Structure P
C-alpha cells in the first residue's frame, strides 16, 4: 500500500484534522474534528464546479467545523452560499452531521442511498426499553455493564435524523455538471453505504468501507436481509475492478493499493470468524466477546464501542451457525 498524501498521513499519525489540501484540479480535502472519539477527525471532500461547490461527507456538526468549512471555501476563492449539494457515504454522525446545517444555511440538496435514508428512520425510532432489555438479555450482559449499554442505545437513537432530497442507487451519477461521479453501493459497514468513483481521473471515495489504517466495523447501521459480513466481503469484491485508482477514504489518508488493502481487511474479518469459531458457538455474545482479542483491550471498551463489539460478535456467531 502506498501513501499518496503526506499531509493527511502526518495528521492521522497525530490523530488530528488535516489541513486543506488539493487532490486534483477542482478537488480538495480538509479534515473535520470529531471530538471525543477515535479517530479524532474525518475527511471532507470539496468538489468545485463552474456552477457551485459540492461536498462529500461534511463531518461532525459543530461551530468550529462550520467555521473551518466556511474558511476553506473562501480560501479557494468561492462563497459558502455557492454550496449546491452534500453527498453522504453513510449515516454516521461524523460523516453526515453537518449536512442539515449546510442545507439550512445555503439551500444545498442532500443525497444519500435509499437504504441509508430508511436506516436513519429505523435508528431514530430506536428499539425501545423492552427491546433494549431483550437484546442485552440475549447477549447475557452482566448487570454491572447494562446501564452504559442502555445509555449507548439511547444515544444512538438520537443521532441526527437527516432527510434526503435525493435518493441514490447503485450506478447513479451525482448531479454535478461536467463531472461524472458514479455511485457504488458498498454495504457492510452500514446497509446503505456508498463509495463514489471518478473513472476518468481514477479516483474512488470509499467512506468507511475501505480505510488505510483501521479495520471498519460491520453491521453498524440499518437492518439487512443478509449478514452484513457477507455484504462487506461482496463489497470488497466489487472494488477489485478499481485497482490502480487512488483511494480517498473517510478517515486516515489517501493511498494506492486497493487489492492489497482489501485482502488485508478480508483476512482480518476471516481471522475474527475463526477466532469466534474456536470458542463454543453456543455461548451468548458477551461470553464469546470477552474471550476475543480487541485492539483497545476488552476491559477498555465502553459505551458505543462496547455496543459495537457485541453487535459484531453476534453477527459472526449468526454467520457461523448459518
Structure Q
C-alpha cells in the first residue's frame, strides 16, 4: 500500500536526500515492526488547537485568525544554551513547548490584546512579546518572533484587510490548486512559511509550519462545514524537533556516531547543514513509510492520514527529557 502523498512535491523533493544521506538512516524493518503494534491503537481524530482550554469562540473567522497566528509563531521552544523548554502556567495547569505558547496567546487575547489584528502585529515590539510570553524561561528567539509578526502583519494590512481569514478565504480550499491552493499561496505571499532548503544543489521543500497550519484549520472547522481541506491525503508530517526523537527511540532512525553525540550534547546543528536537512527529510520519509505500513494492517474505513501518525509520535514525546537536535531557525 502506498499513499498518494508520495506524488506530492514535498515527498518527491526529499527522496534524493534520503538516497544520498550520510548522517541519518531509516530502517524499513523497524518501520514494519512498529507498524505491527501501532496499527491496532485507537487514532481519534485530534481536535483543533482552538478547542478546549484554548477556545476562541464559535466564530470561524476568529478560529482561522488564531490558527494562523499560532502557525506563524510555532517554532523554537527550547533554550539553545541550557536545553530547557519553555513552560507556562495557565488555568491551573503547566503547558510545555508549543502548548505553552498557545496558553500565553490565549491569556493575552482574554485580556483584550488585539493579537488577531494585522495592524497590531505589524507594529508589535519585543517588550510587547516579553509581556505576552511569561514562563519558566524567556521565550527563545524573541527578536525573530517580532520580525515574523511584523512581516506577516504588513502583508495582512496591505492585502487582506488586516486579517488572516480574508487571506484564507481568498484561496482555493486545497493545498495544491494550480498555484491558487492555500499552501501554494501561503508560501508565496508570506516568506516566513517558505521552508525550503538546498541539498547538494537541489531544493528540498519541507513546509512544516504551512502544512501544520492547514492541518489545524481542517481539524478545527471541517466538522462545522465552514471550511475543509480538499486534499488532506497529500499532507506529509511536520518535520520538527520532536518527531525525530520518537523515531529514534523506536529504532526507526539511526544517526551517525558523530551526529548522535552532538544531539546528546546539545551542540547546535546548523540550519541548512547536511545533517539538519537529512534529519528533516528522513522524518518526512519515515512517517510516510510508517503510515503506509500501518494502513496496510487497518480496515479501509480506519486508514490514517500522515498527520495522525505525526500527532501520535509528537504527543508522546513533546515533553520528554530526551535531548532533541537544536537548530536555530524560525521554520520549526
Structure R
C-alpha cells in the first residue's frame, strides 16, 4: 500500500511551506481538509488547492460548508442561511443552497463538501439547537437534504451524509463529550440508507448507540454499528479523532486504529498537525503486526481509490459570489 490514503488531515496555513510539503509528500494522505486558517482570498485558495492536488497520491480537498453556523468560507463570502432557516421554504431553497455551495467549492478547487447534515432533530437535540438539521422527521430530511445534494452535485462536488447513524437525538456536543443516542436512532439511520450512493461519502459520529447493539464503543469505533451502514455507501469517514467524545479511547493513533479497525475507510485529523506523522506511523506499525488491520487498511485504500471524483465544473469566482448574493437576497427577505 502506497502512502496513507486512510488519512484526511489539515494543513497549517494559507500556503505550503517547504517542510510541510515534504511531510505531505512522505505521508501521501488521501484527503486534506481546509479551515479558515487556510483561506485568505479566492486566488490564494485556488493556488493552495492546485498545489494540494499535485501532491503524490492526488488527495482530494474538502471543506465544511453547510450554511448557517458551519461555514468555513465566511471570511470570503459572508453569512449563508442555515438548513433550519431554509427548511420552511421547501426543496427549492435547499437546492439553491446546494448550488451555492457547489459553485463556491468548484470555483475554489474543492472536491468534497462535508455536508449535508442528515441527522433528524429530536427533542433536546444539540445539533438541532445549532440550526444544522433539515427537519425533525426522516421524510423531511430525505426530501430537503436530497435537494441540497442535487444542487451541490451539479457542479461535480461530492457530498457527505453526516453523522451516521444519526446524531440528532444526542443532547451534548461530541466535540466535548460522548453523546448517547435515543432509541429513535433505529429509524433515523434509515435516512442514510435512502440517500446513500457510491459517489457520496458518509461521516460516522462519535456517539453511543445502544439501540443498535453497542453500549460500549462509540459508533465510529464499533463494527456492530458500522454493520448498519447502507451497502451502497461510498467513502466511510470517521469524524475528527481529536474530539472530546473519544477522550477515553487512548492516543490519537489508538483512536484512529480503533476507527479503521472497525471498518471506517478514513479518519479525520484536523488540528493536531504535529501528530500527523506519528499517527500514520503508529498505524503502519500495527498493520505489520496485525493481519486483520492490514487487510482493512488495504480495503480502505481501495475504497479511496475507487471513490469517483469527476471534474469540477468551471465556475468563475464572480459567478459564485453572485449566486451567494441571490441566495441571501431571496431567502433572507422572505
**Prompt:** When you work out distance in nm of label points 7 Å out along Cα→Cβ at positions 81 and 137 for each of the structures P, Q, R, which one comes out largest?
**Reply:** P
**Fill in**
With semi-axes √(5λ) of the Cα gyration tensor in Å computed for every candidate in P, Q, R, 29, 26, 16 is reproduced by structure R
**Message:** Between P, Q, R, which one scores greatest on mean count of other Cβ atoms within 10 Å over residues 129-136?
**Reply:** R
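Each value in this text was obtained by applying a stated rule to the coordinates, not by laboratory testing. If you're wondering where the values come from, they're calculated on a predicted model, not measured in any experiment. Cβ atoms are built from the backbone, for glycine too; each structure is taken alone.
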